[in-house]
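Next up: some structures, all given as structure tokens.
Taken together, the values in this text are just the output of simple stated rules run on the coordinates, not laboratory data. Keep in mind the model is a prediction, meaning the values are calculated, not measured. Cβ atoms are built from the backbone, for glycine too; each structure is taken alone.
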Structure I
Amino acid sequence: MILFGARTRGDTKPLAKALMRHFGSLAAVLAGAPERLAEVPGAASPAVWAALALSREAAARLARAEVMGRPVIASRQALLDYCQIAMGETPVEQFRILFLDRKNALVADELQQQGTVDHTPVYPREVLKRALALGASALIMVHNHSSGDPTPSRVDIEMTKQIRDAAKAVGIGLHDHLVIGRGRHASFKSLGLI
């Protein structure tokens, strides 16, 4: 049905099936970059790309609406669902920060950095600078592993400790650092790393 608006003539089922075979899941299709989508016969169309991108963006905004302005800690599953939709299938690593107020309601959700397939540079100074500018009382850091395996790396653990310690020095709490994989996640808090 998503493809119907992009290809009003002919049956869209064969293209939908080809995309699913090529990418493996609907989430991966919706997250597919135009050059990857073009690898599938019939999908090398700006109209197809726009329809898929629009669907992904609509899903992300609906999921974000479930957490915006509400206590994020109380709606953990909604938060995980949002993070999975927003970045679970992204082909490069992204580092996102959720800035929270004193009641743990989401003040802002910002993409801080985008990196390569296996690394995203994170600068503790920039994280804290933005948190202070927004008047945030706490943070939840989120990044994805494009490999799909959410196991935190040694670099992830060290960077998290640096930000935790720096944030603590200025009165900002770090509630968690989530690593999002394909359909899975790891929580630094649950793993005892924070």
Structure II
Amino acid sequence: MSEIRSSGYFVVPGEKLGVIEEFIPDSGTYVDDGYIYSSRIGYVLIDFANKKISVYPAARNVDIPKVNSIVTGWVMNVQDSHALVRIIRIRRKSLSGFFTGTIHIADVSRRYIENMYDAFRIGDLVRAKVISDKNNIYHLSTKEENLGVIYAFCSQCGEFLIKRRMLKCVACGNIEKRKIASDYGRAQL
């Protein structure tokens, strides 16, 4: 039996709250092998009259990426068929947590992309749309005109790439390809 016998205790996900013979699990809880556990960080609320136990979140209005959210993030890794992005903003609001999204090669552009290195490089700042959060993985897309790389740096010398017809480094003259957003180099963060 659980040691939690009154409301107000602070709990974290996975903390045992009671057994299903004693309480009915309510919001913020889950059941595993007959035991009720907290599914969120928050405070326990026990309704003894109705024999219900729930956990109310410790923080309200926490911003997390949701489907159809426009997010901004740094490209952390590029592979043949996908890129990993550390999400740092939802619209114009900075995030305090650590969220990672993935962009599959099929979700980069409406045009055919032969490999991800023609669309993104490590260190690029990208704007993308969350198209799915299946299995707690944020799947991102840059298919729309206003989505894609908004700031990029030369893979040879690290200087900012300027947009002419293509992306060009003013320091070393290197020319690179990217899937750029319509406001590349002018995007407000």
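Here are the numbers for the structure shown:
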item: With FRET efficiency 1/(1 + (r/R0)^6) of positions 33 and 153 (r between Cβ atoms, R0 = 41 Å, to 0.05) derived as 0.20, matching label from I, II; result: II
item: Identity of the structure behind -12500 (criterion: helix-only ellipticity at 222 nm (-39500 (n - 2.57) for each DSSP H run of 4 or more, over all residues; to 500), calculated), options I, II; result: I
item: Structure from which 4.2 was derived, distance in nm of label points 7 Å out along Cα→Cβ at positions 57 and 177, options I, II; result: II
item: Comparison of I, II by distance in nm of label points 7 Å out along Cα→Cβ at positions 81 and 113 - largest value held by; result: I
